[in-house]
Structure P
Amino acid sequence: MSKTKERIRDSQLRYKQGLGQNFIYDEALLEELVRLSGVGQEDDVLEIGPGSGSMTKYLCQAAHHVLSLELDERLLPMIRAFLAPYPNFELHQGDALTVNLPELTSGLRRPFCVVANIPYYITTPLVNLLLGGGLPLRRMALMVQREVADKMLAAPGEEAYGPLAVRCQYYCEPAVAMEVPAACFTPVPKVDSAFVLLPMRDKPPVDAADEKLFFRVANAAFAMRRKTMVNNLCATFQLERNAACVVMERCGLDPRVRGERLTLEDFAHLSNALTEKEVQP
C-alpha cells in the first residue's frame with residue numbers, strides 16, 4: 001500500500017463520488033505528470049483539486065509557489081499536515097466555479113500556471129471559466145476525461161468538434177501529453193483519462209473584432225448540429241434567411257454548409273461581418 005493510501009486509510013475518509021474524487025497514488029506517475037506540466041522554479045501555480053496532496057508535493061518541489069484550492073473541507077487537515085515541510089505552499093477551501101479567482105490569485109506571479117485533476121462533471125464549465133475569465137495564464141495542465149481531451153483537440157468536421165474545441169484552440173495550443181488509464185486511479189472510474197497541456201497563445205490565431213460575438217457565432221454553429229449555419233444564424237441573431245445567406249456569401253461560405261464544418265477563421269469572418277449594423281443584399 002502506498003503512503004498516500006495509508007494516509008487516506010488512517011484518516012478514515014471515504015471517497016465522495018458526488019465530488020468526482022479519483023486519486024492517483026503512483027508516485028512515479030505523479031512525478032512524471034508534474035514534469036510534463038512544464039512547471040519550473042520561476043512559476044507560481046494555481047492547483048485546483050489537490051485531493052490527497054500527492055501531486056502537490058511534486059509541484060512544490062518544481063515551482064516557486066503553489067496555491068491549492070480544495071472543495072472538500074474534510075481533506076484540509078490531512079493536506080496541511082502532509083505539506084507542512086513546504087514553505088512555498090498555501091491552501092484555500094472553496095469551489096473553483098464560484099470563488100473569486102482573480103482575487104484569490106492576485107498574489108501569484110504573473111503569468112501563472114494552472115494544474116488540475118478536474119472532476120469530470122465540471123470539466124467544461126471550469127475550462128470555459130479559466131479561459132474566459134481574463135486570468136493572466138501562462139499555461140494549463142489538466143487531467144481530464146479522454147473524451148473531453150478529444151473535444152479540445154477536434155478539427156472541423158470531426159464528431160467531437162464543438163464549442164470547447166473552438167475556445168481551447170482560440171486561446172491555446174492544446175496537446176495530449178499522456179494518456180492515463182482508468183486503472184491508475186482510486187476509486188477506478190469508468191473511463192480513461194488524458195493529461196492535456198494548454199499553453200496560452202501570445203495572440204489568437206484569427207482576427208475577431210469582438211471576441212464575445214465570435215464565441216456567440218461559434219456557439220450558434222453547434223446549437224442545432226444537423227442544421228445549416230444559415231438556419232443557426234437565423235435562430236440566434238433573429239436574421240431573415242436572405243440576410244443570413246448574404247452574410248455567409250460575403251464571407252465566402254456556402255449557405256448550405258453546416259456549422260460543424262466551419263473553422264476558427266470562418267467564425268471570425270462571420271462575427272466580423274455581423275458587427276455591421278445592417279446587412280444589405
Structure Q
Amino acid sequence: MDFIVLNIGQATTRHEWNNRDISSPFMRIYYVNDGKALLHLPGKDIEATGGHMYLIPAYVAHSYECTPGLDFYYLFVYQRVQNGTNLFETYDCPLEVKANEASRLLFENYCELYPHLHLPSQDAAHFEAHPHYREYAQTSMQMPYWERLQLHGMVEILLSYFVKHARPTEAVRDSRIPQLMEYVRLHLNENITVGDLAAHACVTKSHLIRLFHQALGITPLQYVLRKKVQHAQRLLLATDLSVKEIAHKVGFDDVSYFIRLFRKSLGFTPQEYRIKLIG
C-alpha cells in the first residue's frame with residue numbers, strides 16, 4: 001500500500017455543520033474527542049461519538065451533520081494503487097471502531113509535527129473545499145524519505161484498528177477477479193468491453209457476468225464504468241485538464257455521454273464536481 005498524506009489536523013465546530021453529497025478520491029479517518037455528529041453513508045447512518053474512530057473510504061458518497069462543539073482530529077489520505085486492487089476491494093472494513101489513548105496521542109503528536117498539513121479553515125463550507133489539493137500532494141512527495149515513512153507508518157497504524165475487525169471481500173476469493181481488476185486499471189483509457197474481460201479471464205461472457213455478480217454484486221460493465229468515473233474524479237481534482245480531455249483519458253470519445261454518466265453516478269456534472277471541491 002502506498003499512501004500520500006494530504007491533511008492532518010484538529011478542528012472544533014463553532015456552529016452547526018451540514019455538509020452533503022461528498023465524494024472524494026481520498027479516504028478520511030476521524031477521531032472524535034468530544035461531541036456528536038451524524039454520518040450518512042450508503043445504506044446506513046452512524047452516530048459519531050467521543051472515543052471512537054471513523055473511516056470513510058475514497059469515493060464513498062456521504063453526508064454529515066455536526067453540532068457546535070464537536071472536537072475531532074482528521075486525516076485525509078490518498079492511496080496510490082500499484083497493482084490491481086486497493087485496500088477496500090480486498091477487505092470489508094468496519095467504518096467505526098473503539099479508539100484508545102494511544103491512537104489519540106498518535107493524532108496529537110502528528111498534528112504537532114506537521115502543522116503545514118492542517119486545513120487552513122475550520123469553517124464548514126471551506127472544510128470540504130480543497131483548493132490546495134495538488135500543493136498538499138506535492139508537499140508530501142517532496143518531503144525527505146524518512147518523513148514520508150513516518151507519515152506512512154501513522155496511516156498503517158490507524159488503519160490496523162479497522163483491518164483488525166475486517167474480513168476478506170468476496171472479490172478476492174476468486175483469483176480471476178483481482179486479475180480482471182488489474183486489467184481494468186491498466187486500460188481505463190480504452191473502451192473496455194465485456195468481451196475483452198471475458199477473453200482476458202478465458203471464460204464465456206455469461207460466466208464472467210456470474211463471477212462479477214457473485215463477487216461484487218454488479219455487472220462487469222458497471223464495474224468498468226465505476227472505475228472510469230473514479231479515475232475522472234482524481235483527474236478533475238488533481239489536474240487542470242478540460243472535461244473533454246478527461247473524457248478521452250478515461251476512454252470516452254462521446255463527451256456528452258461521459259458528462260451524463262458522471263452526473264448519474266455522483267449527482268453533479270464534471271465541472272460542477274470540480275467547482276464543489278476546489279472552487
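Read the figures in this text as sums done on the coordinates, not as results from a lab. The model shown is predicted, which means the values in this text are computed figures rather than measured ones. Cβ atoms are built from the backbone, for glycine too; each structure is taken alone.
Data overview
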| read-out | value |
| --- | --- |
| If helix-only ellipticity at 222 nm (-39500 (n - 2.57) for each DSSP H run of 4 or more, over all residues; to 500) is computed and equals -14000, the structure in P, Q | Q |
| Source structure (of P, Q) for mean projected area of the Cα convex hull in nm², computed value 15.5 | P |
| Highest-scoring label, criterion being FRET efficiency 1/(1 + (r/R0)^6) of positions 193 and 233 (r between Cβ atoms, R0 = 35 Å, to 0.05), among P, Q | Q |
| Given 21.5 for mean count of other Cβ atoms within 10 Å over residues 65-72, calculated: source structure among P, Q | P |
| Among P, Q, structure where relative contact order in percent (Cα under 8 Å, 6 or more apart) as derived comes to 14 | P |
| Parent structure of the calculated result 15.5, given that mean count of other Cβ atoms within 10 Å over residues 25-32 is the read-out and P, Q the choices | P |
